[in-house]
Structure 1
Amino acid sequence: MEAFYTLQGEGAHSGKAAYFIRLGGCDVGCHWCDVKESWEADVHPKQRIEDIVEGALRYPGRLAVITGGEPLMHNLDELTQRLREAGFKTNIETSGAHPLSGHWDWVCFSPKKFKSPHESIYAAANELKVIIYNASDFAFAEEHASRVGSDCVQLLQPEWSRTERMLPHIIEYIKDNPRWQMSLQTHKYMNIP
């Protein structure tokens, strides 16, 4: 769908320079999605992997973040292998709704209530990032936290439009459950893509 160089705005790698590769196609359908134009894969022209890697090499950062839409709708083995051969660390942001493919240095698993994750994601997750839209999302977060590895970073992130309302609840929850950490969409505060 698009590719751009910016700062990673959220999660465990927040603040790092990163080349984002946003793939078209999503069958999860979060009503609060801020990139709904990514949902229809067929409206975005296909690109050669060589061209994607060449675009990434134009910038000095060597962190490539594959996102979507839902990137695991595509087989990511070849793309990630080529990125690694070109010297990139490879990160993915996924709901985990499809079988895991690709060669990853970091897997950010952000489960959604709208489509259950595939079993393959739990053991691979380096980061569990749960979006908090309402109070019931804390139990949802705990359900998935019980299935990831003990070294998986656990993050709670307010859904952007409900930040003011949910942030105080998240702060108190983390204080009571300190294995969780806060994730904020800092790129939105900085007004960068």
Structure 2
Amino acid sequence: MTLLTVWADDDPDTVLTRTTDADTIADELKQHGVRFERWPVVEDLPERPTSDEVLAAYEPYVARVVENEGYVLVDALHMTPEDTDEWRAKAAEARQRFLNEHTHDDDEDRFFARGAGVFYLHVGGRVYGVLCEAGDLLSVPADTTHWFDMGTRPDYVSIRFFHDEDGWVGNFTGARLSDRFADFDTLMSIRRG
């Protein structure tokens, strides 16, 4: 279940809004140009699916987004936990990179086919933590300051959409606001109640 938590950007200890209601989440995010949708989840994806397998499973939904938004590159990736030191180091390095506040010259559209991750949007003096889970599509508009947390043990499959063949390119701000706000693991604990 998706969880939205909102804080003032200078007060990470005071929650201004917290909700799991999908309509409220969509309405709140829409005020900032962020699109939030729910798609049915395909339950029978392989544990380590290829990009083609994920895209085929969600083909009608992907085709609609591509047609409506004009994307030229779509792929899928997975972060599947492994009990190796190499995997743990790779996951920790990727997590630290995405925890750095950044923007993109392009929209950042992500659909979670499995697992979860949190997008933190830094907009209008507030931080919007959107805990996305399987079935969630979030579209962060170009030039929106944000960061992403996949947790200490990343486990997700996501579809990514791009307007440019270069794919994911971040413009890092140098800020580490993420150090002050509840992280993925904390928000997952809250959501589980």
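Computed from the coordinates by the stated procedures, all read-outs in this text should not be read as laboratory data. Nothing here was measured: the structure is a model prediction, and the numbers come from that model. Cβ atoms are built from the backbone, for glycine too; each structure is taken alone.
Points worth noting:
- With respect to distance in nm of label points 7 Å out along Cα→Cβ at positions 119 and 135, the largest value across structures 1, 2 is given by 1.
- For semi-axes √(5λ) of the Cα gyration tensor in Å, for residues 39-142 alone computed as 27, 15, 12, the structure of 1, 2 it came from: 1
- Comparison of 1, 2 by distance in nm of label points 7 Å out along Cα→Cβ at positions 79 and 183 - largest value held by: 1
- Comparing relative contact order in percent (Cα under 8 Å, 6 or more apart) across structures 1, 2, the highest value is found for 2.
- For 0.90 (FRET efficiency 1/(1 + (r/R0)^6) of positions 87 and 175 (r between Cβ atoms, R0 = 41 Å, to 0.05), calculated) the corresponding structure among 1, 2: 2
- Winner on distance in nm of label points 7 Å out along Cα→Cβ at positions 23 and 103 once structures 1, 2 are ranked, highest first: 2
- Identity of the structure behind 3.2 (criterion: distance in nm of label points 7 Å out along Cα→Cβ at positions 47 and 111, calculated), options 1, 2: 1
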